[in-house]
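Student: Below are structures written as structure tokens.
Laboratory data are not the source of any read-out in this text; all were calculated from the coordinates shown. Please read these numbers as outputs of a predicted model, since none were measured by experiment. Cβ atoms are built from the backbone, for glycine too; each structure is taken alone.
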Structure I
Amino acid sequence: MLRENRVKHALMEGKSVVGTMVSEFRDISVAQVLASAGLDFFIMDLEHGSFALETVADVAQVARLAGITPLVRVPDHAYPWLARPLDAGVMGLMVPRIETRAQAEAVARAIKYPPVGGRGCSITARQTEFGTASLPGWLEWANAETLLILQIEEKSAVEDIDGILSVPGVDVALIGPNDLSISLGVPGQVKSATMHGAMQRVVDAAARHGVAAGLHTADLEQLLAWRDRGMRFLMYANEVRLLRAAAEQAAKALRG
């Protein structure tokens with residue numbers, strides 16, 4: 001069975017999507033919990049997290065069945081890091097440290113099949129949920145449904161933002177506020193005028209090129225503010241912060 005990427009289609013229709021990062025909980029139930037909470041997607045973190053590919057495959061399989069879109073943040077631009085999570089069944093990638101149009105083009109080509117790109121063909125059981133697919137049908141589905149999120153977290157990326165976001169196949173420009181603040185010379189000052197200007201520049205460029213702008217932050221107030229300024233890929237905190245916040249609230253209430 002070849003499932004529709006609900007997140008990608010929602011973004012194409014101009015809608016907003018809501019999700020979180022999964023960094024520590026290496027259990028399939030995390031997909032079901034987040035789906036039941038009403039989230040649209042989650043991103044398993046292979047850049048800073050400790051997931052093995054086997055875990056990615058298992059969690060992604062449950063996520064697809066639960067109706068939530070499983071994505072992965074890869075640690076590098078190298079082809080194996082891009083292709084293998086997709087072969088394991090995730091429905092899109094978040095790629096960090098994009099700084100130039102040339103990098104964006106290379107990544108987009110690596111995750112798309114010919115004639116659009118150069119990805120090596122593999123129709124795995126997990127991708128089709130143990131069904132079958134014709135080769136032409138598979139190529140068309142994968143090229144259409146795979147979501148590409150580029151992280152904008154360097155000053156050089158902001159400076160080349162129109163070039164980066166004009167690359168065919170780019171779906172989301174996601175700001176990494178901590179790294180971007182460091183690159184801009186205002187480390188940690190994510191609400192500074194310097195950061196605000198850079199982030200607005202990304203939002204404006206995304207609108208020009210038909211790409212969804214997004215932000216990953218644990219500051220709900222900031223995320224809501226940027227939603228109102230046009231961001232549509234809304235990524236809040238991670239599973240550890242969500243659990244801690246709920247547990248801390250309950251503990252304080254019960255202890256009076």
Structure II
Amino acid sequence: MPPSYCVEYAASNRATCKGCKSKIDKDTLRVGTITQGPGDYDMTAWRHLTCQKQPKGMTDAAELPGFAALKSGDQQIVRDWLSASAASPAGKKRSAEEVEALGALDGKKMKKTDLKKTLEKQGIKPTGDKGEMTEALEEVQERAKLEAEYNKLPIPKLKELLALNEQLKGGAKGELIARIVDGKMYGALPRCPECGGGLLRVVYPKKYGHGGQGRFSCPGFFDDDVFRRCPYTADSAARHAWKDE
């Protein structure tokens with residue numbers, strides 16, 4: 001049976017996120033992946049909202065059990081997360097050839113109809129004149145070029161770059177590349193200005209055109225063996241220049 005999903009506020013800080021392996025703070029938004037256990041019962045794996053991939057085929061946040069019980073502001077955060085995730089065509093991983101082809105496009109030489117189709121395929125609503133659409137495509141291309149560049153590096157080198165910039169190093173190669181590309185384009189995520197220990201997470205309102213700003217939150221941090229919770233949230237953050245060497 002395919003998994004089902006739910007969303008809620010964490011009832012305690014006992015659950016560990018299956019994505020980043022850190023504790024999920026009490027009252028923090030979390031997403032549950034529900035699968036059938038070996039017996040006649042269900043198992044739920046919890047993740048931070050920013051650590052959970054978009055459920056396949058889901059486009060309406062209201063479909064998530066528990067959504068209606070969230071505060072209106074948090075409902076919008078979930079909608080933003082879902083729409084930003086859905087901006088990737090059909091949720092499929094792009095091949096190296098597709099990425100390189102996208103990076104090689106020249107918006108100025110494309111017909112307006114082809115430009116519109118390309119933007120729509122990337123989850124961008126084409127608006128304005130051809131010049132504005134060409135500008136929107138440039139951000140898509142920059143991301144594609146960086147993705148192609150870093151995809152050529154081995155995982156140890158990718159983790160080395162993340163460590164150099166004090167970013168999270170866990171996850172599959174695609175997740176490491178996405179983290180590096182994001183940092184290269186918008187700057188490395190900073191430590192929480194309130195507690196100084198947690199590395200800020202961000203949920204963007206959309207995949208492109210956000211300028212590296214969105215809904216920031218602090219997941220907390222471990223002080224020796226004690227987990228310190230932090231309620232910090234913000235709609236903007238000063239990001240650090242990315243280091244390549």
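Student: Name the one structure among I, II that helix-only ellipticity at 222 nm (-39500 (n - 2.57) for each DSSP H run of 4 or more, over all residues; to 500) of -14000 was derived from.
Tutor: Source structure: I.
Student: Something else now. Which structure, out of I, II, was relative contact order in percent (Cα under 8 Å, 6 or more apart) calculated from, if the result is 19?
Tutor: On the way: I: 19; II: 15.
Computed on structure I.
Student: Any idea which of I, II comes out highest on mean count of other Cβ atoms within 10 Å over residues 110-117?
Tutor: I
Student: If Kirkwood radius over Cα pairs in Å comes out at 18.5 when worked out from the coordinates, which of I, II was used?
Tutor: I
Student: Comparing distance in nm of label points 7 Å out along Cα→Cβ at positions 38 and 126 across I, II, which structure shows the greatest value?
Tutor: II
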